[in-house]
Structure P
């Protein structure tokens, strides 16, 4: 298979394709998206589907925990704990680990111990490989054909993207697979050899991945049980599953549901349709337009009201010596964007007064 552009070929294209003969985004019907979803989860048809299958198996495995919380252990106190864990703890950790570290390398750990601790701060739900490689493509092709979660494709296009659009291609040549390895090696996830990749269709090794899953869930269930018995453990595991479903809706919302809803003075990056939203920003540090403006910044909450819990964690870890360095583009944000905007607004006001 000819490889002309790594970014455009690193992901496995869906059967309906990224774009039509005119170069426009293919917007498949819901039936086509759902058919693709179940086809790519079929590990009996192709064992190379194992990683997206495992990702959704984790979600399904959380249903009994959620049901036990709702129908057996429910209290308003536990509901509050579920809210905090799913919305804030899981959300912020996703920003800290998957987004700012694994994908963008916005900060560096002092050593592998602190990286391992940060990786396992919460119940494990999302495979790093599925998130990281596809997110590089998302930034390179944001809101264009080839963007794996292009909001213009509709809600289902984004919601089921981790299966339909985000897994890496199964027929990369060795040079391109080595580029995948370079994008993943700092995460601490040990990758397959090229021969193993050809067998399993992934960077991650199934044996090591399943072992890491079992150990992570066992550890956290034991911790939660010791803190609050089966009631707390079921509640927080169910909350983790709830978050894993909800986070799949984020990019659709974070890119205006496929429409340009950017606001002047709030959203400065106009190269795509990303927007800053109050709720994701406060609970997870996801000031998304700011992030697209400076993707490698360890902080995306630049303005005083833009709470950034992920940044507070990174900064605290730097103070403790666990993080050796980070990149912070707050100064550049003010100098290049916010202050010129304020100056422009002041000039407009002056002209109005003079007029």
Structure Q
């Protein structure tokens, strides 16, 4: 009997040890995710906070990040399988769906809710009014992209018709816009941060207006994945969304200076003081979505802007291109 109990004890110890080892291996499982971001900007601070504060690591996600420099290039990377998740304007998913792509991109988490670009002039202008761009030239971005469409939307609402009252240049690549402006092209340029603040520090450009403050709320940048990837990797998408929501909550509850310190690692060549200035600008215009939910109302507003720009022949269905179940589950998990 004693021998039996001894062997039983040994057997149970082995079982417990084996269970512990299996449990640890499951808990330590790492999911590698290839993320292609549209550009590197303080505008996307919640993403970099989630990375640098370890929120992705907490979820067992190891990110490999590349920068596409344009939503068209990000979408190409996603559709070709070079990226698992794309971070870009949702207009790209509408174009792809309307072209008849079977394995189209589905938007599963929203990060920003306003245009993040600023109008930059050659001289300081504290009394700037949009009427001042009449008869001038603005470097506005890529045709078909949300930055250009939002700018044109603002201009039209101000009674300024692009191509008639103001010339908007669309032939310059996104990554080259600042260089073209400092090189002498255009009277104004629309730039994201921290590029605009860097020009101010150099004395070669000065922020005079926020496009996002004038345009109102719009689903500006979201996370997307091919329908097939999303269906096969629901656990990864959920964990990814959990990390993003934690980043959004962190940014909402912290100061510009704290945000600057948290994202500094993602901007090694930018002074932390400039990062704080930029973070304050984005806080002031309420640029960051407070949660990852992508509403039907905002999707409709985006398509309104696209139609006004003459870039949309037919509307795309919200229920096909947007899912909020991962966002809603992330929010529910945070309550617990």
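Taking distance in nm of label points 7 Å out along Cα→Cβ at positions 32 and 264 as the measure, the highest value among P, Q is held by P. Check the numbers for mean count of other Cβ atoms within 10 Å over residues 96-103 across P, Q and tell me which is largest. Going through P, Q one by one, mean count of other Cβ atoms within 10 Å over residues 96-103 peaks for structure P.
Set P, Q, criterion FRET efficiency 1/(1 + (r/R0)^6) of positions 72 and 328 (r between Cβ atoms, R0 = 41 Å, to 0.05): the highest-scoring structure is Q. Ranked by mean count of other Cβ atoms within 10 Å over residues 160-167, structures P, Q are led by P, which has the greatest value.
Structures P, Q were shown, and Cα extents along the principal axes in Å at 73, 55, 41 was computed from P.
Bear in mind that the values in this text are calculations on the coordinates, not laboratory data. Keep in mind the model is a prediction, meaning the values are calculated, not measured. Cβ atoms are built from the backbone, for glycine too; each structure is taken alone.
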